[in-house]
Structure P
Amino acid sequence: MDEVIPERTLKLRIRNNIIDYLELAASPAEQRAYECRISMAHVPDELIYRWEDLIPGADWNWYSEPEFSSQEQEALKRFNRIWDSVADATPDPMPSTVNDLLGTAIWQRLIDGASEALNVFKERGRLDEGTPL
């Protein structure tokens, strides 16, 4: 029998995964370290496509209070617009390493946007399943 995960639990898990993603996307040093740890992955592609896994179809109504504050909801929408423009503007095929993207205007836009969104999420920080909301 499949385990049924309560929606609140799922939202909190995704919220924490969003924070993980934003921490990675906001930090060139973390991007380089991640690339060293995950040598089998094509990290530039992963940094783009991982966001789609967290925000499938951008159903903004799902990212609702109390798990996502109104400020966090707006930060998600702002970052998603930035991510969308970055995803459209990156080369196809993507460069083979993060270093090839670091220092470019478009990748800096991703870093800056992720940093801004992360600052909003840092206000409440990570929430575990037992956290009263």
Structure Q
Amino acid sequence: ATMVQFEGTYMHEKDDNLNEVLIQAKMPGALRKIVCNAKPTIEIKVNGNDWTIITQLPIKNITWNFSLDQETKVEGPEGNMKAKFSLQANTLLQLGCDDYSNLVIERTFTDTAMIQTVTHKPSGIKGSRSFTRA
């Protein structure tokens, strides 16, 4: 099977159980509401091991630049956070460091979509955001 195309623009379609995961992650209520109400468009560019993920929100765009398998500082909802990204088949795996080590974020790509699954490791609770490829 050929590798799926990661690059592209993805439009937010729906969320499932996202709020519950963010509650487990101890995200403050006001911030949780902002995150859950946001319907971001996500643009992804890939150049070898170097990735750019641009999250387009009404208030601002958040740009992440990172190389696979290297700890990177990225902008999170509550300020900068450290994360490490790796690729497993058609899934981009994001492991948080420090305060965010309880969350595992998987972005799985298909020809038509990107599904972002967020797992709170201690409780096993999962939530997801579904995006359609533009």
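Once FRET efficiency 1/(1 + (r/R0)^6) of positions 35 and 59 (r between Cβ atoms, R0 = 30 Å, to 0.05) is calculated for all of P, Q, which comes out largest? Please report the intermediate quantities before stating the final value.
Working: P: 0.45; Q: 1.00.
Result for FRET efficiency 1/(1 + (r/R0)^6) of positions 35 and 59 (r between Cβ atoms, R0 = 30 Å, to 0.05) over P, Q: largest is Q.
To test your reading of the models, identify which of P, Q gives -19500 for helix-only ellipticity at 222 nm (-39500 (n - 2.57) for each DSSP H run of 4 or more, over all residues; to 500) when calculated. Don't skip to the end; give the middle numbers.
Numbers: P: -19500; Q: -3000.
The value was obtained from structure P.
Of the structures P, Q, report the one carrying the highest value of Cα Rg over 2.2 N^0.38 Å.
Values: P: 1.09; Q: 0.99.
Largest calculated value belongs to P.
Thinking of P, Q, which structure, once distance in nm of label points 7 Å out along Cα→Cβ at positions 19 and 91 is computed, gives back 3.6? The partial results should precede the final answer.
Details: P: 3.6; Q: 2.7.
Going through each structure in turn, the value belongs to P.
State the single structure among P, Q that was used to calculate relative contact order in percent (Cα under 8 Å, 6 or more apart), giving 42.
On the way: P: 42; Q: 27.
Structure P accounts for this read-out.
Could you tell me which structure in P, Q was used to calculate mean count of other Cβ atoms within 10 Å over residues 3-10 as 10.0? List each step's numbers first, then the result.
Working: P: 10.0; Q: 14.6.
That value comes from structure P.
Determine which structure produced the value 0.8 for distance in nm of label points 7 Å out along Cα→Cβ at positions 75 and 123, calculated from the coordinates; the candidates are P, Q. Could you put the intermediate results ahead of the total?
Details: P: 0.8; Q: 2.8.
Only structure P yields this read-out.
Only the coordinates and a few stated rules stand behind these numbers; no lab work does. Remember, predicted model here, so these are calculated numbers, not experimental data. Cβ atoms are built from the backbone, for glycine too; each structure is taken alone.
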